[in-house]
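Below you'll find a set of structures to go through.
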Structure I
Amino acid sequence: MNLSSVAIAAFRQEVWEYFEANRRAMPWREHTDSYWIMVSEIMLQQTQVDRVRPKFEAFIQAFPTLAALAAAPLASVLTQWSGLGYNRRAKFLHAAAKEVGERYNGKLPQDLKELTTLPGIGPNTAGAIMAYAFNAPVVFVETNVRTVLIHHFFEGHAKVTEKEITEIAAAVLDTAHPREWYWALMDYGTYIKKQHGNNVARAAIYRKQSAFKGSLRQVRGRVIALLVAAPRTIEELSGEITDPRLPQVIAHLRMEKLIITSANRVQLAE
């Protein structure tokens, strides 16, 4: 899709005007330290802002620096993470902090490709870190960006591809003010969802998420919660969790290096 300069200017004006009148205050916007940004972006993966905000503040209080996070036991990290779900993200964040300390002298790299080599940081998360922490004019697409661009530029379209969305994101990017531009898109995207409904199903990458209750994710969360409190034997876990999928969950958690097993004992990895 080719956009005229007039169309781009009109779209930017609409986004900026909304942002100026409705800008949201968030702790990771007030202090754009790269560590804060990395923590917030990993927390925000598949999790809404209202759930992240209090957990983020508690997490930063517990681990005020990247070095403090790297030095902390995984059990402490998972304790602070409790309630956010997808515990792999906490493991990835902890591992990323350690790698930054070992490979980059404790400073998050200001390079998109290098960021994507860190655990839990894919291209879009790396792009967000580059834009928010370093004010770099990079192109990335996340849920709210996708929402805004589909709403404005793909009316009546189904199965809009990431390539199509990314091309529009690049065309409309305000390269002079990338950090604030993406903040504006985030806030405007929230507004679009409230006013017009969630159009995520029109994206080609959309996959409906299964319900949490009764899911493997629920069993995983229960295992992690028990092991945060103390190591358990297989029998003790089986007594607490009667779901027949428990052996499968334990095997997956072991493969992901979230837990370790020795003889009949199960505990969190370090």
Structure II
Amino acid sequence: MMKSLKTVFAASAMAVLLASAGQAQAAEDKVIARVDGTEITEADVATARAELSSEIASIPVDQRERVLVEFLIENQLLAKAAEKDKLSDNPEFANKLEYYRRRALRDLYFETKVRDKVSEADARKIYEEQVGQLEPETEVRARHILVKDEEEAYDIIERINRGDDFAELAKEKSQGPSKSKGGDLGYFTRDQMVKEFADAAFALEKGEMSEPVKTQFGWHVIKLEDKRQKEPPSFDDVKERIIAALVQRKAQEVMRDLRSKSDVEIVDPDIKKAMEEAADQKSGQ
């Protein structure tokens, strides 16, 4: 289950950290399960959810809570077994415990000094600034019928002019992937199509049909269904991406400030050289 659910040592270290961090609020936490009298609470589940977010991403949403509780049960069982075997006396346990202590402090600092400093209002401000800078862009909706040669394209046009339905002919004759949809390409901007096709489509008025148009794919007959100004994405559509970018920017600012106030010494010469080369490469980009 789930990458062997960490190692026994890591489980022991994390169990100790969770216990010490959660004692103050344990009385208020809803108890989800008990393992030999040790309570697993909602706070424990929330911590595990954050720690294992990438590992449970592929699990159906309605099953994640159960998986997390199973993880915490196994975590406790492994931790208790490790204590019974006196693995807490092993020097490696102390090293891992100190590592997870620093990691827990890092996570709390990141949440309070980085993530919590970025608000939805900050994201909306960026959104409005960027939307305000967007140039108006036209998009069209068109259907097309793709055939091998110009003669066949003219035959298609003649049949449509005699009253045949464009969409039905597309299903019958087109060699393009949109044939099952009656040749409907949906809305697109000029830069989403090859130049010859885009020039022809954008030159049409709503309801008009083109002469045969040659592209690298063959010969097209195009019918324009609609033309409009492209709407910018809504704030809700891009909010999470903007917030993620702002959090990353804030994290970089905080890290630069912390590094400027600290004495960081790379003792290993090979690692030092690799880091210097990486820094030079990054500055040269």
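A short reminder: the numbers here are calculations on the coordinates, not readings from a lab. Quick caveat: nothing in here was measured; it's all calculated off a predicted structure. Cβ atoms are built from the backbone, for glycine too; each structure is taken alone.
For FRET efficiency 1/(1 + (r/R0)^6) of positions 151 and 191 (r between Cβ atoms, R0 = 30 Å, to 0.05), which of I, II scores largest?
Structure I gives the largest value of FRET efficiency 1/(1 + (r/R0)^6) of positions 151 and 191 (r between Cβ atoms, R0 = 30 Å, to 0.05) among I, II.
Quick check for you: by mean projected area of the Cα convex hull in nm², for residues 79-198 alone, which of I, II is greatest? Mind showing how you got there, number by number?
Details: I: 8.8; II: 17.4.
The structure with the largest value is II.
If log10 I(q)/I(0) by the Debye sum over Cα atoms at q = 0.08, 0.11 Å⁻¹ computes to -0.69, -0.88, which of I, II did it come from?
Numbers: I: -0.38, -0.70; II: -0.69, -0.88.
Derived from II, not from the others.
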